[in-house]
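Next come the structures, one after another.
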Structure I
């Protein structure tokens, strides 16, 4: 009898189980999360849904041949749910909670995610023939989780009367980074709205703000029938999660109208930047930094010794996880050894490991390959632009101008390092031949550093000139020397007119509109 049970479970069921198939025992649940499950592999944060969505997976435990398949499925579902919690914590660690805080800085919350979200919404469940499970889970960024992440929330609730019923902020033209509780600022830096102004019960129910990618998506119940519509004029100087509003609009919000306290706020943002790296999968040997795309890429390897009882879908999940763990380890090590300048690495920055661990947990998969012997390869990537600001190296505190300086038509700076032993770093310093500082990270607004880094890198003058970063009329200057001990890139002698032109490019430099042309190693 035991033999026949074994044959039924191990041989017959896998025959009808197709990898990732939906034809599995007729037990695939419908998706109540509006089709989100079709687009989720590991997981991601969906700002328009104000939620984190992940796919948890679990292989069946087939050690007890007498155990009914129904019990095996229940155990697998519990294990898959725990796997989903783990992935939610990984993604949450890299999320901006406020303008100046990452969730990774609250490890007591992130590591105990299950205590704050005890009933995640199950979007879809797939039961495989052998008892394995894939479960897609949505965790809304509301409730006790938000209370724990925003300890200052509700301390200064906005409750003044107003003729408006809500607020719509257009940020589609800015490189804005969503946060759970972003801030609005006046042009002089006065905080008009932050976590302190929202009622605790509102945070628990629907969050501090809502995000949409299109005005047509806004529902009247979110902002009432007479909302104030404003256009953010720029990002704040210290964070890409801060939005500066026009002086006239700021006057209205300075009154602390009650719709702010009620969370009747919608921010219209452009689609979140996606990392395209599938083309790198076949060419990457082990690890490299793509300075043009501002990505660190690694290839992870994993091998699983199978018992012979697993079907192909279970094998793929286990192999994938083993390779993913190896890739994440390499990514963290690679980030920690990344050079800030000639003498320092990111590992020497305060709290670097916790913060970079959160970055790694949000790595993007570029591709994967599986072998019959149980080995898997997976290429993963993380962006490196903005790491300086994340680990505490701040830039300029002056507000970012909404326009580029048009003085003498200078829209950017291109520095040609051809023939020099210069290697890309995160924070180079550019000097004139007589030692005057032309450009450094201290001239760049921190919000811009977070989004785009201190400088861009290209492999040719032609590529640099076509890059939006330096605009349509960049100044091009040859570098004559690189001092690796002092981190100084020294320009060739320039005439008085060029020197004066560079001195008047404060707005250009505050937006990091500098590209260094260098020959980069393509390993």
Structure II
């Protein structure tokens, strides 16, 4: 399998294969999705009345057949970007062409080929699908035609790279594109060394790449902190990690560091199954002594980080937990803890409380359900065991489009530069306002809501229905800096869509939740 394969395949029964990592899809996915859509559609009808796209569809349907295509062409000429978005959350995927069936598989529906069927306007070649997402979501998708043809969205020029080629990208209005992934010719650039390295314990050879910051040669006696990334070649080829490092170092968001990019040879076995102990020994006993002998690295564990995505996050957890004397900084992106009956998760959760000073960064997307559930559990275990921790939740999925955009969050936490707010002695306290997605969602009848504030503020947290009427005030008081979690019980309310809104100073954020009874 080439590099890290990101194509998703639905296999029976309800198991999703993501590359070589297994993600569990809820067994009641089809029924659950139908109930969610029915509930959401029923409750947001009032919101949709009078919207431009709905008015356009109604107008076309009311016309004689020989006039419909003209109105469709007028609409297409007047629309400047696709997919068509209204009210910041309502998305209309649009396809024009000859087909008997069109679906929109993607990050939002586990890439199921039967998901998100499009509707054709009679008498035209115009297909559309209506979906609702969070205003800051970012999701990849493709069109699936007639049950056998995958294509990119011809109307959408925005794409995001994957291990098996690009996907069309839906970036909602409040999503902020990551500037650090671009190449900027006028900033300082590091250099990359490449060499082959043979592992005696694994009996195989792989290509290692090492990023040296722009000032490495000029600072002849200085030693540099270190980051090791699993799926290393994918991090370079797909995630543009060299651009990210250049940008963060040049803008002084992080201090100059060395980065070691390590690819797998047998990804499943080395990261998750039969060879994890040998791979751990390869990293700790073979590769790192070699790196330290060649490069001017800082050897203190509080200046050495390791990171990985999915099963790469799994092996990162294992190695950092077992060898805190080597790696005191651990970055976990959508970590997959299912292999070997949650062996690594159980190792950490059953171990002693923090005693070696490991600092953790962990994040996940709300569109990777089983990954999210396990990551939340790991977050709670780490907090409960007294570790320093920063965590984030994004309205994204199990994809490089997600991971490449958030490598900077971990690096700024581990290796802060002059332009990053550093809280001496307050590691783990929030640096930013945040309102996370409630969990579980959908829920019945209670759900948890978490929010963070970076300094003391008068905080208001309220719940509203789809008509904008206030249902309940959950918080209305001054709160000191910190992260807070509360449980909201909706036992006395009907099924439907609700919104919760956090206000603190000038910060205002609203998220949607679904009550299903």
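If log10 I(q)/I(0) by the Debye sum over Cα atoms at q = 0.16, 0.26, 0.28 Å⁻¹, for residues 199-254 alone is computed to be -0.64, -1.16, -1.24, which of I, II is the source? Intermediate results must be reported in sequence, preceding the final value.
Values: I: -0.70, -1.25, -1.21; II: -0.64, -1.16, -1.24.
Working through the options, I get structure II.
For structures I, II, calculate volume of the Cα convex hull per residue in Å³, for residues 279-374 alone and state which one comes out highest.
Result for volume of the Cα convex hull per residue in Å³, for residues 279-374 alone over I, II: largest is I.
On percent of Cα pairs over 30 Å apart, which of the structures labelled I, II is highest?
Numbers: I: 56; II: 52.
Of structures I, II, the maximum of percent of Cα pairs over 30 Å apart occurs in I.
Work out mean count of other Cβ atoms within 10 Å over residues 191-198 for each of structures I, II, then name the structure with the largest result.
I
Can you rank I, II by FRET efficiency 1/(1 + (r/R0)^6) of positions 119 and 223 (r between Cβ atoms, R0 = 30 Å, to 0.05) and just name the one with the largest value?
Details: I: 0.55; II: 0.00.
Of structures I, II, the maximum of FRET efficiency 1/(1 + (r/R0)^6) of positions 119 and 223 (r between Cβ atoms, R0 = 30 Å, to 0.05) occurs in I.
Throughout, read-outs are computed from the coordinates displayed, never taken from laboratory work. No experiment lies behind these values; they were computed from the predicted model shown. Cβ atoms are built from the backbone, for glycine too; each structure is taken alone.
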